[in-house]
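A.B. asks: The data blocks that follow each hold one structure.
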Structure P
Amino acid sequence: MNTGSIRSALAIQCLPLGLEGREETWSAVDRAIAAIDASGLTYTVGPFETVIEGPLDRLLEAAAAAHKALLESGVPTAATYMKLWSGRGIGTSEEKTGKYRSAGH
């Protein structure tokens, strides 16, 4: 099996640590999200984590880019937490959450 082509979903939370205020923190997180955006993969931003969907290898590349973006933003310390799900029939974020979003949640 070609693991690079396995459909996967990655929930990623990039945390810039050691910053003074929330504006600095949010700015660093914005840089991590910009790195995810540059991957060209489908993603959904949430208040605590971002879910990226696509081939496994590309997700791991996007995660590394997001973590590096934190470090390159000048944060003293960066932590990245991930949850990874791969396989056939895992569905999309839209399939899982669409009915809630259309109801305003």
Structure Q
Amino acid sequence: MAESGDRKKITVDIVSDVVCPWCFIGKRRLESALAMAPDLDIDLRWRPFQLDSTIPPGGISRQDYMDRKFGPERAATVHDRVRTIGAEVGIPFAFEKITRSPRAR
């Protein structure tokens, strides 16, 4: 951490998958935290990450993907949890509208 005048400079490396709802929630939480520290000079460096490299280039049926990843009985519970946390940070997730899980690059 370097200091520039009276402001402290911090570099934050963020490793994120653009299709990950938890990454989006984390981004919103980070934005809220940064808003509470206006005296800091923050340099955000975004780094791409692919959480699931097994998704084919054209994507995969969302239902098949969720069933494979969490099991058919647990997929709805996972979506409900993410939807609830997302609403807390102003993200209105609509997972029922997703028909394919894309492969992020």
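Any read-out appearing in this document is the output of simple, stated calculations on the displayed coordinates, not a laboratory observation. Keep in mind that what you see is a predicted model, and the values were worked out from it rather than measured. Cβ atoms are built from the backbone, for glycine too; each structure is taken alone.
A.B. asks: Tell me which of P, Q gives 1.00 when you compute FRET efficiency 1/(1 + (r/R0)^6) of positions 8 and 56 (r between Cβ atoms, R0 = 41 Å, to 0.05).
C.D. replies: For FRET efficiency 1/(1 + (r/R0)^6) of positions 8 and 56 (r between Cβ atoms, R0 = 41 Å, to 0.05), the value 1.00 is produced by structure P.
A.B. asks: If FRET efficiency 1/(1 + (r/R0)^6) of positions 72 and 96 (r between Cβ atoms, R0 = 30 Å, to 0.05) computes to 0.40, which of P, Q did it come from?
C.D. replies: This value belongs to structure P.
A.B. asks: Another question about this same structure. Of the structures labelled P, Q, one was used to calculate percent of Cα pairs over 17 Å apart, for residues 32-87 alone, giving 33. Name it.
C.D. replies: P
A.B. asks: Comparing distance in nm of label points 7 Å out along Cα→Cβ at positions 16 and 80 across structures P, Q, which is largest?
C.D. replies: Q
A.B. asks: A value of 42 was computed for relative contact order in percent (Cα under 8 Å, 6 or more apart); which of P, Q is the source structure?
C.D. replies: Going label by label, the one that fits is P.
A.B. asks: Just checking, which of P, Q has the largest value of FRET efficiency 1/(1 + (r/R0)^6) of positions 24 and 40 (r between Cβ atoms, R0 = 30 Å, to 0.05)?
C.D. replies: Comparing P, Q by FRET efficiency 1/(1 + (r/R0)^6) of positions 24 and 40 (r between Cβ atoms, R0 = 30 Å, to 0.05), the maximum is at Q.
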